[in-house]
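The following blocks contain the structures, represented as structure tokens.
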Structure P
Amino acid sequence: MNIAPSNLYWSLPTPSKFLGSLTAGVGLPRAAAISFPRRMPSGTTDALRRALEAADARLVVIEVGAGTDVAMEVGAQLNKASVTGRELASAKEPGGLFVLLKPTEERAAGNCGQYFESFVEALEVANGNVALLVQVHNEAKEWKERAGMRVVEFDFALPYDEMTAYVGLRMLGRHGPGSTSLLRALVTEYAGFDVVMAERLMSLTASDLLRLPQSLDAILADDPLRWRTPSWLEGSWSNNERHPLTEWYLAIHDGPQQKQAKQDSHRRYWRACIKALTPWLEERRDPVMKVLGRVIDHVYASAGGVVTRPIGRGRTVEVKRDELEYNNIVGFANDNLLPPLQREDERRAVDVCYRAKAVRDDLAHLRAPSVAEVDNLVAAMDALFPARP
């Protein structure tokens with residue numbers, strides 16, 4: 001399944017920098033080998049075309065098969081019977097021209113490479129204004145830059161901050177579960193560096209997202225062999241980062257990396273919960289304590305105005321009223337310090353405190369809370385404050 005990223009993707013700093021490296025100073029250098037992984041997101045050529053048009057340059061794309069006569073195909077674009085690589089290096093077109101050789105299968109790469117080499121060899125003495133781009137699927141280190149030629153490597157990977165921005169904008173207005181932004185955080189974590197993976201995850205239901213990483217099984221099944229090992233060419237590795245699907249493949253198959261991979265995959269869920277639920281809980285802590293104002297006043301009055309909690313080895317610390325946490329209310333309840341709860345909202349607030357403590361305890365111990373724990377906490381909190389966005 002080849003999913004195209006939103007046009008938003010090409011406006012982000014890393015993709016924009018890639019496009020800029022090809023369009024800055026249009027025509028110089030005259031030749032560029034663009035190294036991509038084997039699987040490219042659809043729409044890549046269109047993005048390149050738009051970037052060149054914005055720089056007042058024209059792009060011609062020639063798809064090259066195993067039996068394609070490249071010289072004849074290039075010639076057809078220049079209204080000639082045939083144009084060799086050496087001849088193209090000296091060609092002059094009104095306003096300049098970019099020609100992109102795009103192999104449609106691996107066997108066609110040789111045809112493109114031979115034509116490109118002859119073009120580059122002629123650049124030393126040629127003075128044309130046509131630039132030649134060739135799309136290749138191997139790592140840039142296999143190509144050697146020469147005068148008039150550059151090698152550009154791009155694997156479509158986004159750094160974490162750009163992926164966060166991309167997902168945030170693409171899922172703008174989509175909350176969940178309840179009033180939280182956990183679904184967005186889960187998409188960001190399990191997309192890793194892969195914008196196509198992000199789009200795939202965004203298409204999942206909320207229940208499937210909350211079942212991550214187990215729900216990765218269905219995506220993995222589409223092309224399991226691709227994810228067996230980290231590979232730049234296969235798109236399963238980038239900038240010392242393993243793709244989440246490669247991570248999950250290792251996690252569900254026996255091997256020396258299984259235990260660590262499983263831990264790493266579940267740790268993504270934990271990070272998403274930290275990112276989404278921690279500020280969400282903190283924003284609602286004071287409102288919860290206000291609901292329990294009468295109850296808290298009773299506890300402090302009964303204790304003579306000073307409430308302490310044990311911190312080990314027989315020591316205690318004073319708990320100031322304006323610093324109360326969810327777990328403090330749970331402690332008061334467990335120690336039978338709370339007065340009878342007279343109102344429904346007080347009972348709900350105490351229930352929220354129990355559920356919040358359970359989730360925060362998991363997060364504090366680097367564990368992802370269960371789906372049921374999260375769902376129950378969010379449902380209880382949103383029932384207590386139904387008007388909150």
Structure Q
Amino acid sequence: MAVSLYLLALANMCATATPDLPEIPTTVEVVSDAVKVRTIHGWHSSRMVMHDGALYAAATVPDPDGDNDWQDRGVLYRRDATGSWDIVGETPNQPYHMCVAADGRFWIVAPSRYHTAEVFRSVTPGDIGDLELVYNGTCAYLGASVNEAGDFLLLHARDGTSLPNSVVAKFYEAATGEWHTSEFDTPEGRCGYEGIILRGKSAFAIVNSSANPPPDGATIQQSSPWRTVRLARCDDLTKGEWVTELWLDAPYGSTGLSDMIVDGDDIYVTYSHHAAQTADALAETSGGNFIARIGQDRTVESYPFPVGVGGGRMVRDTSGAFYFVGRSGDEFHVWDMDVADDFALSNERRLVGTHSKLMNYVVHTLRPERFGGETDGDTVHLLSTTVSDDPDRETFYHIQFDLR
């Protein structure tokens with residue numbers, strides 16, 4: 001259901017490429033030509049980080065003999081100075097989140113089945129090829145983040161079936177080597193797909209429900225289980241006192257979260273949304289693409305967004321200016337984004353060479369404030385796959401370009 005919702009969001013895009021737009025040259029690299037379709041999943045997930053000047057990427061490949069429900073395993077790549085991607089490690093299950101702390105310890109969340117949430121960590125700082133299992137949770141609906149101190153936070157659903165449900169928070173405090181456990185209720189059902197900002201011992205999370213049942217008599221098309229979004233905040237994860245509230249919770253419609261970036265104390269979130277209080281009203285209401293400014297006090301200001309947000313990413317240059325990188329037809333374009341002027345877009349440019357390359361519903365970029373590691377100055381890195389008829393042979397692309 002999640003994939004179909006996001007693919008539906010991708011259909012709501014701007015017009016196809018205009019030939020006379022300014023062009024930005026890009027570097028296009030094939031990481032692998034035989035990854036599994038599950039390599040790309042989850043708007044909130046991470047498959048790429050930069051550490052000590054090198055890019056690392058995580059992919060899922062078939063493993064018919066694997067001891068997990070999905071018959072797959074993870075392959076971990078490192079990009080060398082020539083642009084070649086070399087395999088430097090693997091995980092026994094599909095990698096879902098890749099994080100790296102400032103001390104060089106990699107954290108890989110790689111569940112083996114629906115009712116687990118295995119977390120692996122580098123035994124030796126800086127070595128992604130030497131991982132050990134450090135925690136196993138109760139559901140593969142999850143989110144993860146690291147901070148500058150090397151602390152790590154995992155959020156996962158208490159279980160995969162019950163309604164109501166709750167979210168379990170497992171916080172690893174690097175200074176003490178201790179795990180702290182807390183929990184907050186999600187009476188709307190099972191929640192996962194959590195976008196997290198971890199700063200010190202405090203956390204802010206945007207949590208998507210996938211188990212909110214439709215009203216009596218409503219169809220899934222009228223009332224998607226992916227329509228509900230909750231905001232959650234904890235000021236001290238060693239104490240575990242969470243404050244939460246529903247942000248989007250219309251009884252009819254759907255919501256597709258897309259991207260999340262930090263700007264000081266504000267968080268910007270792009271999403272598609274179609275909602276109403278009745279089925280009849282939903283049929284008469286058109287959905288759209290939006291961007292929200294969310295404060296630490298959980299206040300929300302939302303604005304229409306003129307470009308389809310599916311697969312798009314917000315990025316910044318070294319001066320602090322914002323840009324939006326998104327699809328125009330099958331090609332990627334970049335726009336200047338004025339956050340002070342209701343996120344207005346201008347100065348559209350084509351990313352030459354991107355046509356039909358990054359076609360899946362999530363495109364990854366570097367997000368150090370959420371997943372650790374480094375930025376690369378004014379160079380933007382994008383990572384995703386094609387969409388293939390063979391679910392075991394999608395092409396995994398890395399694309400980079402300079403903003404300035």
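Given a value of 0.10 for FRET efficiency 1/(1 + (r/R0)^6) of positions 126 and 190 (r between Cβ atoms, R0 = 35 Å, to 0.05), point me to the structure among P, Q it was derived from. Working shown, then result.
On the way: P: 0.10; Q: 0.45.
That value comes from structure P.
Thinking only about FRET efficiency 1/(1 + (r/R0)^6) of positions 94 and 230 (r between Cβ atoms, R0 = 35 Å, to 0.05), which of P, Q has the largest value?
Structure Q comes out on top.
Could you figure out which one of P, Q the value 4.0 for distance in nm of label points 7 Å out along Cα→Cβ at positions 150 and 326 was computed from?
Q
Here relative contact order in percent (Cα under 8 Å, 6 or more apart) was calculated and came to 18; which of the structures P, Q was it taken from?
On the way: P: 14; Q: 18.
The read-out comes from structure Q.
Looking just at mean count of other Cβ atoms within 10 Å over residues 254-261, which of the labels P, Q belongs to the structure with the highest value?
Greatest value across P, Q: structure Q.
Cα Rg over 2.2 N^0.38 Å, for residues 54-205 alone was computed and gave 1.05; which structure, P, Q, did it come from?
Q
Can you spot which of P, Q the value 29.4, 99 was calculated from, given it is Rg and Dmax of the Cα atoms in Å?
P
Taking FRET efficiency 1/(1 + (r/R0)^6) of positions 86 and 318 (r between Cβ atoms, R0 = 41 Å, to 0.05) as the criterion, which structure among P, Q has the greatest value?
Q
Hey, distance in nm of label points 7 Å out along Cα→Cβ at positions 118 and 166 derived from one of P, Q reads 2.7; which structure?
Q
For structures P, Q, which has the highest computed value of distance in nm of label points 7 Å out along Cα→Cβ at positions 78 and 334?
With respect to distance in nm of label points 7 Å out along Cα→Cβ at positions 78 and 334, the highest-scoring structure among P, Q is P.
helix-only ellipticity at 222 nm (-39500 (n - 2.57) for each DSSP H run of 4 or more, over all residues; to 500) was computed and gave -15000; which structure, P, Q, did it come from?
Of the options listed, only P reproduces it.
Since every read-out is calculated from the coordinates, none of them should be taken as a lab result. In this text the structure is predicted, and so the values were computed from the model without any measurement. Cβ atoms are built from the backbone, for glycine too; each structure is taken alone.
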